[in-house]
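Undergrad: Following this line, the structures themselves.
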Structure 1
C-alpha cells in the first residue's frame, strides 16, 4: 500500500513499505515538522493588486508551511495572500511592505485577516482548515506602575487615562503630569487650571539662547525671545567697556573719564541704562560711544557731565538711533 500525506505534507508511511528509504523519508518528515513549528520565510508580494498563492507541497519544504511569514516589497495595490483550504496550523505574520494598501491573508476559499493600509505590524493567526482566524493578544500584563491600555483605550480599566490613537488624556479631576527626579523622591507637576475652553500650546522647534524667555504669540505658539523691560544689572564699571542690550551699569569715574561703547547692530527696543555711581560725572565725564549709530538723531558721541545722572537709552532706528528715555 502506498504512503499517504497529512495536511502539512508529511509522508504517512505504511508498515512494510519504503524498505531501504524509510530513514531518509523520516528525516524529510522531521525537516517539514521543523519548518511548520519554527520556519521563517520572507515572501515578496511587490506589485499592483494581485493574489499570491502560497504552496503546501507534499514531502517538500514549501512557503505555506513556515511558522513565521514576513511579507515584503513595495505594493501599489491591495494584496491577497492565500494558503490551501485544508491547512490546520498557526502562523505569525508581519506586514513589512511599503505602500499604503491592504494585505489580506486567507485560505483560498475561506475568509481571513487583513492588515489595514497603514498597519505595518504583526498578527498571530491560525487556520482551522476552512478560514484564517485572528488571535487577539488580550489585555497586556504588567503592574499598576506601568502604563497599559485595555481594548477600550483606557488605563487600568478606568477612564482616568485614555488614548485616542494620537493623544493621551489625563481625565481625572485636576489630574497632573508628574516628572520625578533621579531617585523619584520629588517631582515637578504640570496641571491645567480651571478652563472654559481647550488650549493647545505648541513648543518651539529649537532651543533659545542664554537668558531668553519662553513667550507666546497669543495663539498658543511658543517661542524663545529676549527679555523686554527690566535691566540686568552689572557690577560697578571703573574702566571703558562695550555695553550689552538689556543691561544696566553703575559707572564709577572717580579714577578718570570712561567711555561706554554702545552695542553694534542694535534692534528696535534694545535699551541700555547707566547711573553715575560716585557722583563724579561732572568732574570726570562719561562718554557714550555711538558705535556707528546715531544718538538723539546726531552722528556724534554723547558726553554726560551731570552729577548723579541716571539715564536709559532706547534704540529706535537708523535715523534717530539711540534716544534718551530719561533726561
Structure 2
C-alpha cells in the first residue's frame, strides 16, 4: 500500500535557541552573559522533528503544506534536504513568513518559548484538498498533530487519508485547555481528530484532561474506548517512560539509561516528537501487529537520544541510527539492537 513514505503536515519551524540564566517569575530584565554568538538556529517543529527522527531510523519521510520563502523558510528547506526529507508536496509561498519560535533555555534546563505560526496558520482545508490530496493518497502512513495547525485542516487530512485507506497517526501535543486552542480550533474539533486517528499519541497532560484521571493505565484504556478504537495509543510520561495500548494489552516501557553509552540528559525539548518519530518508523516497518515492547523500545531510545543533544532536531544526519542501536544494545542486548534497529 502506498509508496512506503511517511508523509506529515503540521508545525515546521525554526527554533531560535538562546541560552540564558535562570528565569524568575516577575523578572522583566536580564543581563545575558553569552560568549560568542547570542543565538543558534535549529530546524524543528512538532511534525518536522518527528519526520526527521523517522528518517534517521531508515524510513522514507516527506512534508506537505505551506512554507514562507523568507530567511527561515530557506533555512528549513536546506535542513530538510540535508536530512533527506522529501518536500515535493510543500509549497513555498513568496512574501509570507515561515513559522519560528524564540526559544529561551536556562541552566536547569527549563525553557520559555514564544511561537509565531506563520504559514502553518494559513494552511487551510481547501489548500489541503487542492494541493496535497494526491500526496496523502499515495503515502503509506500520514502523521499530523494538534499543536499549531488549524484543527479543521487536521480533520481534512484525516478524511482524505481515511477515504484512501491510509493510516493516520496524530500527536496530541497540547491538552484541550491549552491557550493555543483559542487560535486553532474548538474542543469539539479536538475530540473529532482524536476519534478519527488510527494511532494516537497524547502527552500525559492531554491524556489526563481527556479522561479525568492521572492513572495513565486507566487513561490509555479510556481514550481507546471513548475516543475511537485506535490500532495503537501511546502516552509519553517523561521520566516514567511511556505506556502503550493496542486494545488488548497495556505495556509500560521504561526510560533507557543514557549513562550506559556515556551520555547524559542535556535538553528534554522535543523528546515527545522524537518518541513519535521512533514509534512511527517502527510501525511503518514492523506493522501494527508488532509486539508493544518492540515499538516502545525503539520509540523510547529515539526520545532518549534526542534528550542527550540540545534542540529537538538531530545534530547531524549520519550518527543517530547507530547511536540509537548502541543505546538499545547497552540497555537490552546486542541481538535485540540488531533486530530492532537494523543497519
Structure 3
C-alpha cells in the first residue's frame, strides 16, 4: 500500500481550475484500494499572504467543503487541517537547522518575489521547509504535484537525505507523481485560472452569479454567422474538459457550421456545469450552512493524523537526543 499526501492552500473557495487540476484527480487516486491518502488544508501556508482571521477561517471551511462535496472518503482516509497538527512546526524547526540558505534562496516561491524583498516575509522564505515538514511528518511515500511544484519535492528529498546522512535512516524520501494528463486550466481571460488574476469560475455560486462569470469569458470578434475556431477558444477548451466525447464533437460541429455564437457556447458551458455538478453544488452549500459538519470531519481526521505525526516526531526527537 502506498501512502499518498496532498495539500491545498485555503486561499478561497476552490475554483474550477483547483477542482480539475488537483481535487478531483486526488480523490480519484484515493479510490484505488491499494492507496492510503492523507489530504490536508494548508491554512498555515496561507498565513504568508492572508492577514484576516475571519477570512482565513472561512476559506478553510470552503476548501474542506469542496473536498467533502466531491466525495472524498474521510472514513477510509485521513482529512485534516494543517494547523490542528502543531507537531509540524517542531519538525520544521529541526529541518530549518539542517537546510542551507542558498537552497531556500533558489526556491521559485522566493525568487519570483526577490526583486521586492520588502514584500517577502520569513514565512515565504521558509515556505519549502514547512512544506517538507508537512510531507515528512507522515512518512508519505508519493506526492502528486504539478510540474511547478517539482522543485519543492526535490528540496524535501534533500532535507530528508541530509537528516538521514547525519542521524541515520529516519525519514522517508518521498517520490513525485506527475499526472501528464493534467493541463493548465484557462481562466476567463485565457491566462491560467487563478484567484490572483481574478479570472476564475466558482461553480458553487448561485445560478445567476455563475452564469454571469461564464458569460464574462473573453472571446474574439468573429461574427455569429461565421465558422469559429476551436483552437485557442477559452469557452471550447473548458467545455471539452468537462463534456463527453459526443458532446465535444457536437460543440465542434456547431463552431465549424456557423450561425452559432459564443453566447450560445457559453450558455451550453453553463448548462453543462450546473448539470454535471448538481449534487456537488448542493452538498457544498449544505456544508457551508452548517459548518459544524465540516468541523466534525476535520477533528476526526486530526486525531488520525496526530497518531502518525507523534510516531514520526518521536523517532526524530530520539535521533536528535531530545527523547530517551
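Undergrad: With semi-axes √(5λ) of the Cα gyration tensor in Å coming out at 40, 22, 18, pick the structure among 1, 2, 3 it was computed from.
TA: 3
Undergrad: A further question follows. Given that Rg/Rh (Cα atoms, Kirkwood Rh), for residues 39-230 alone, derived from a single structure, equals 0.96, which label among 1, 2, 3 identifies that structure?
TA: Going label by label, the one that fits is 2.
Undergrad: Out of 1, 2, 3, which structure matches -1500 when helix-only ellipticity at 222 nm (-39500 (n - 2.57) for each DSSP H run of 4 or more, over all residues; to 500) is calculated?
TA: 1
Undergrad: Comparing distance in nm of label points 7 Å out along Cα→Cβ at positions 119 and 263 across 1, 2, 3, which is largest? Walk me through the numbers before you get to the answer.
TA: On the way: 1: 5.7; 2: 3.1; 3: 3.9.
Structure 1 comes out on top.
Undergrad: Compare relative contact order in percent (Cα under 8 Å, 6 or more apart) across structures 1, 2, 3 and report the one with the greatest value.
TA: Across 1, 2, 3, relative contact order in percent (Cα under 8 Å, 6 or more apart) peaks for 3.
Undergrad: Assuming 19, 11, 9 is semi-axes √(5λ) of the Cα gyration tensor in Å, for residues 223-278 alone as calculated from a single structure, say which of 1, 2, 3 it is. Could you put the intermediate results ahead of the total?
TA: Values: 1: 24, 12, 8; 2: 27, 12, 8; 3: 19, 11, 9.
Comparing all candidates, it corresponds to 3.
All of the numbers you see were taken from the coordinates with simple rules; none came from a lab. Everything numeric here is computed off the predicted structure, so don't read it as measured data. Cβ atoms are built from the backbone, for glycine too; each structure is taken alone.
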